[in-house]
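Engineer: Got some structures for you, see below.
Bear in mind that the values in this text are calculations on the coordinates, not laboratory data. Note that the coordinates shown come from a computational prediction; the quantities given were computed from them, not determined experimentally. Cβ atoms are built from the backbone, for glycine too; each structure is taken alone.
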Structure I
Amino acid sequence: MTRRPAPRPVESKPSSLPWRYLAIGIVAALALWAIVANSLVVNGTRYFWLDDDLMISMRYARNLAAGHGPVWNPGERVEGYTNPLWMVAMAAVHLVQVADAKTSLVIRLVNLALMGWVLILAERLLRRFVPDPGLALPALLVPLALCYDLLYWGLHGFETTLLTAVFLLFVARVLEEEEAGPSTTTWILLGLLPLIRSDAHALFAAGASFAVAVARDRGKALRGVATAAIAPLAHLLFRYTYYGEILPNTYYLKVAGNPLGVRLRAGASYLAYFGVFYWMYLLLSGIGAWASGKSAKRALLLSLLLPIASTWWVGGDMYFGARFLAPIVPVLMVLALVAVRDLCAERNPAERALTASLVLSSFIGTGFLLVLGSGFSLIRLDNGGPAQSLVTALAIARNTGPDAKIAVHAAGMVPYFSRRPAIDVLGKTDPVVAHLPAMGPEIGHNKLDPAHSLGRLAPDLVVMLWLPPGFGGCTERDRAIVGSAAPPWVAALYLSEPFQRDYCGSSLDVPGGDPVFVRRSSPEAARISSWR
């Protein structure tokens, strides 16, 4: 009998599990810290919240779950959200009747799971190019776990994390199915992108162009793109029939009516920040894609130019960081690390040096973002003054009639937790204001019509966020100080003729909350003295 040779011992390789656990552990620890930091105990109940803009979506979601439809105020159809599928997910939370105080906690936990999924998908994409990533794996997972553009949006409830995960999964599946071409499921993933966020059309185009470019059968790929377009087109039809508009209200607020030059300058500034913080990833991705001669890498990198160009065109974002470009950040990180491996080949010292430089540049970029974006802390939210807005909302809910109508600058916290009919004076949920021409350079805060918001709509209460206490009398001194020191949109409302005529002199300062002005002709004026 012939004796078989003993099998050669398999060389053991370091396990990737510790790096996954470390990265997910970092994200989980920061998420739990943010959950506690963005909560407040009022009257024995702990309340949790998301970023103020996400609380607008939460109000739509609660109305949808209650049977009123995806509306801001029951009976008023205006699309003041830009995250349809994420809003539907929020509605599911409300449908199981989670209390208002805890709904945001559930969304935060869902986003924590999605952040972990992004890390796993980024590793999956890396291994598609480099099956044995070695040093590249920790150099991807740890910087990504500490990346501002994963953490901020994920920690505070934005749909950006879901958008990033779906885009990563689509790209990975296209590469994995390269031989036979993307499956129907993969094309459906592409079609979900504009439903997760309405302005993700450029990300859809990036995915479609990449898939067509690497396809062996271009005709089949184009048919797949048509399949992917079915869901976005169906949503477009729903929007037009339900809301009477082709585009969401926020498009008219932030893009239409804002001069092209203003938008392009704002967009260029936004991209400059992106370039400063990700310059090394961009540089190495470009060098590696061309030096390798691999069409898939080139096609993937070139496709990312579409969301970059779109971001420039619309004028960037009011938020610090790169919300509109966050979904492409993990892809850039992967391409840069693959480029290091390709360029260095077996020259380990060079690979280690370049990889360390990439990691260092990522940490420095996040550090600068934390310092420069002090108003957009990774952990504690400041947008919309959430803690004082929560106290104000609960005071309004306790001391006003159920039909009391409130006007607000920050349209998330107070309308959600007060459960009162609301008017957004900055127009995110008001088509009249959104369609106005812009009155200043700060996109999103540069449209205002007090004659409409306060005069014709006649709210019972006006919540003046960002106005210091003690200005309720509207004296000459008050008007001078507010006009020179308050944000422009606050000053414009405060100094307007309807506000000075109907609300000044009838106000109260909610302890721990925001100043509340009451319309003198409103039934609520008689209740001011009895507020608790």
Structure II
Amino acid sequence: MPNVLINGNVNISLGQSDYKAQGGEGIVYVKNNIAYKIYHEPKKMIPEGKILELQKIKTENVLAPKNILYNPKTLKAIGFTMPYVNDTEYLTKLFSKQFKNDHAISISQIIEIISKMQKQLQSLHNEKIIVGDYNEMNFLIDSSFSIPYHIDVDSYQTDNFPCTAIMDTIRDRRLPFGKFDDLSDWFSWAIVSFQVYTGIHPFKGKHPDYKINDLDERMKNNISVFNKEVKLPKSCQDFSMIPKNQLDWYKTIFINGDRSTPPIPGALGFVPGFIPNIISAIGKFKVDLINEYQENIIDVNYFNNSAYVITKNSIYCNNSKWYSFSKNYSKVKLANILGNDPIIAYLENNLAHFISKDNVEIGKIQAFDIMSSEGRIYTISETNQLIENSFEKIGKILHLTNQVAQLCSIYKVFEGVIIQDIFGKRYLTIPYEHQKCTNIEIPELYQYRIIDAKRLKNILILIGEKNGKYDKFTLFFNSDFNSYELKKELDISYMIVNFMIKQNGIIASVINEDTLELFIDNKKGSKELSDCPADINMKLIDGINKVTFINQNKLYSLQTT
């Protein structure tokens, strides 16, 4: 573990418990809410002179370098410190309508986030800073979804140092490659903010004269989502949710190719709120409405041939209200007991509570996070122990606990899987059966930032970002989860993971916004069905003998004809 000198005089010892992340450039440690970035190869470190210029940034919530780190033996610069913020999400999560619905993020919150990003960029320009690589992966959002943070500011253009990076999806084609100015920043801001509003890149959508990934030509020719020949996916959020003055500005940027500073968001041209998609049978699909609920659906569990529908305020068993929450909880899960009503699990004040539908407490356990997997509930303790919580009915219901894994300090919980970062290596922790859990390294994920993941049975699908591009991984595990086959799809459009597995083993996955892919394993190929009524944001769920999916406050069944 390294010792470092801050500004050449304060000696800091960094231990394994301080490790936070590792990428292609270096390792990041965190100690006392200060991040320490140490380069693998010090000669690739940004110049000390640039760090001194970045230190002067005063714009709020820009996590810029603060102090230079030196090797105490050679006294050569090896890195720098920067502010650290905990409990954040990548800004990309806000592109998803499902994520916004699941976390009750209102259009007014979205407008406020975008307004803050606009003010931050204007403030940087006032400080004579050009961001250059203003891409969505260079931003975090806090857990209350109110504060946007700028990260990875090494590439910013300062008085004496040019920009050093650019993601192609936000690059302004009116300038030569590698050239940036204030207006190219505002063009990139337009692309990122438009995606936060609508969930779609402004130069995506299907056009008869362009291939799906032909982004370069479309950006050069201003063939945007406003073009009358562009077909938008159903997952695209309604443009009327954008304040009218900003919507008009987007049109001048994306249709006319103009460049200017955006207006401060004004009044909405429509009543705030997300517009539900109207679902109907299309082509090879038959759709039936199962039920409509008072609030948006968060999740659905099928236990004992009944659908348990979780909303913000209630749980329904099929079409009847089964349980009402007395207050809002950060996470709610259900545990299955065969032949009995499920157990309700919720997280509150670092405690996981387990109760019956009659509000009888069955047990509680200290927990900093909670997850479910195929009807089982797992909690994570303060010391990063993964605990399986099981229940047996012997006269009364007993709450039993068993540690199934020890996690490292850096992990991320997704549905059915925990992804650990152990000095740059990616390990999957998968509790796959009662009292059975595997820890397996996935070398193919090295240096990827994992954006979204989901594991059902022996299938794991995840989205990772590296070098400004998104790749999709599908892992097919054996029965003991100690080996796998992998399918990798390169340079995809950003998306969330949305799939389910039917009882007969057929996997149904929504891809490319409105295409349903059906497959069984990695060998037999797949079948793609276009114009799927369920889009990427409508969560697919195994309905025992049918595919079901969520569309805001409605639950549908889906069949192929």
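Engineer: Upon calculation of mean projected area of the Cα convex hull in nm² from the atomic coordinates, which of the structures I, II produces 26.4?
Structural biologist: The value was obtained from structure II.
Engineer: I would also like to ask the following. From I, II, which structure was distance in nm of label points 7 Å out along Cα→Cβ at positions 292 and 444 = 3.4 calculated on? It would help to have the intermediate numbers written out before the result.
Structural biologist: Working: I: 3.4; II: 4.3.
Of the options listed, only I reproduces it.
Engineer: Work out volume of the Cα convex hull per residue in Å³, for residues 252-363 alone for each of structures I, II, then name the structure with the largest result.
Structural biologist: Checked I, II; max of volume of the Cα convex hull per residue in Å³, for residues 252-363 alone sits with II.
Engineer: Work out the source of -19000 here, i.e. which of I, II gives that when helix-only ellipticity at 222 nm (-39500 (n - 2.57) for each DSSP H run of 4 or more, over all residues; to 500) is computed.
Structural biologist: Considering all the candidates, the number was obtained from I.
Engineer: From which structure (I, II) was relative contact order in percent (Cα under 8 Å, 6 or more apart) calculated, if the value obtained is 15?
Structural biologist: I
Engineer: Further question on the same structure: One of I, II was used to compute mean projected area of the Cα convex hull in nm², for residues 28-195 alone, and the result was 10.5. Which label is that?
Structural biologist: Computing mean projected area of the Cα convex hull in nm², for residues 28-195 alone on every structure in I, II gives 10.5 only for II.
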